[in-house]
Structure I
Amino acid sequence: MNLEQTNDQFDYQTLVNQIYHDEDFDFVGVAIQSKNPPHSIKWSFVAGNTNEKFRKIVLRSGIGIAGLVIRTGKPFWDNDLTEYEYSSKMYTPIANTEHLHSAVAVPIVETPSIVSGVLIAGYHSNIEVSNETAQKLSQYL
């Protein structure tokens with residue numbers, strides 16, 4: 001896949017489907033940050049979803065996995081997402097909605113200084129993710 005195209009032209013659903021079929025993840029998704037204020041973040045492209053609740057998730061920078069990755073521009077992974085409750089700063093709606101136990105998320109970088117989205121992949125069971133998993137996922141971008 002070539003990310004040199006603008007995000008509007010890039011086929012993220014094809015990317016998500018490819019990763020879902022090529023790898024062993026239970027869930028794969030892409031969240032894109034709006035270019036217009038207040039720059040909300042929405043999960044728009046998914047594969048392996050258990051329901052349609054992801055469509056109602058709207059985040060801002062710094063909230064949830066997508067918000068954290070967009071704000072920091074760095075990969076994130078966690079092997080016990082079930083420990084975070086709604087009141088926790090690390091509560092992540094996509095993990096709760098999709099019943100993810102572990103997940104890794106990497107930034108989608110539009111230009112060297114602009115993170116425009118997040119690619120996430122996760123598991124429903126106790127399969128561990130790591131920096132190596134993040135590197136493997138980043139190779140798709």
Structure II
Amino acid sequence: MKKQAGFTLVELVVVIAVLGILAATALPRFVNVQSNARVAAGNGLAASVRSAANMARASWVAAGSSGASITMDGQTVAVDTASATPGYPTAAAGGIVAALQSLDGQFTASHAGGVTTFQVGSNASCTLTYTQATGIVVTTGLTAANCGG
């Protein structure tokens with residue numbers, strides 16, 4: 001009698017079933033990676049905005065707390081002089097965006113009423129905001145639910 005080598009049909013079905021179960025449990029973890037990456041990118045931008053605002057205000061104070069603009073690394077940055085806490089960059093392209101010095105293509109900025117809203121990616125609800133009157137950055141829009149898709 002000849003001894004045959006190989007797998008039986010039952011063994012192959014068991015292996016395929018085990019692989020299917022592993023794929024079903026691992027797939028949801030990998031699907032959420034893209035939205036988590038957007039949240040992380042937004043948090044990185046938020047830290048950069050905070051740093052740029054604080055550096056601009058420190059430069060404005062060091063320059064004598066006067067004038068409507070400062071120069072940061074050769075870049076002119078417009079500052080708010082009318083609020084209760086003056087010296088923070090204005091919520092405009094010539095203000096906080098200029099203080100950042102460069103804005104990656106995955107972020108878009110819009111300005112209205114003393115607030116700059118930065119959108120992360122293409123989802124309109126995946127945002128963070130900068131307020132010129134206080135220099136505060138709010139990241140409540142940076143959640144996996146808002147940044148998915």
Structure III
Amino acid sequence: MARERDTSMADPTAAVTDTHPLLFHAAGGGRLGPRAAAHFDACERREALLYVPVAVIWECSLLARAVRINLHRPVRAFFDDLFSNPAYQPLDMTPEHVFAADQVRINRDPFDGLICAAALSLGLPLVTRDGNIRESGKIRVIW
């Protein structure tokens with residue numbers, strides 16, 4: 001799991017990412033919303049943190065295997081490159097995340113449930129443009 005942190009007051013310079021914003025950023029950022037782009041830019045300058053749930057890594061792996069995305073290198077190399085910047089932190093997931101995802105039930109996408117549970121467990125906003133997540137009102141969103 002990512003390092004322990006006090007989540008009683010959310011750090012505005014930290015967030016959790018959904019899969020598509022991370023891929024948009026890797027592709028040059030042109031499809032990111034303005035607030036999402038600003039957060040990624042701050043991460044590149046090492047002025048903000050972005051947690052990457054293991055569910056995002058797994059979803060990227062599945063998308064690459066199905067040739068729905070092209071990371072231009074193996075999945076492990078892509079994430080090794082990403083995590084070489086300490087602003088990007090992998091976030092392990094636990095059974096508690098699964099139980100929380102079951103409670104949140106934002107939509108039928110199991111990845112969305114786990115990713116939202118990760119953001120909620122840290123008390124951080126989620127970088128996403130997903131309309132179902134934004135409209136749910138259950139999680140703060142950066143886009």
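Of note:
- Among I, II, III, which structure scores highest (criterion: distance in nm of label points 7 Å out along Cα→Cβ at positions 42 and 130): I
- Structure responsible for 22.9, with mean count of other Cβ atoms within 10 Å over residues 50-57 calculated and labels I, II, III on offer: III
Here, each number is a calculation from the coordinates, and none is a lab measurement. The structure displayed is predicted, hence computed values, not measured ones. Cβ atoms are built from the backbone, for glycine too; each structure is taken alone.
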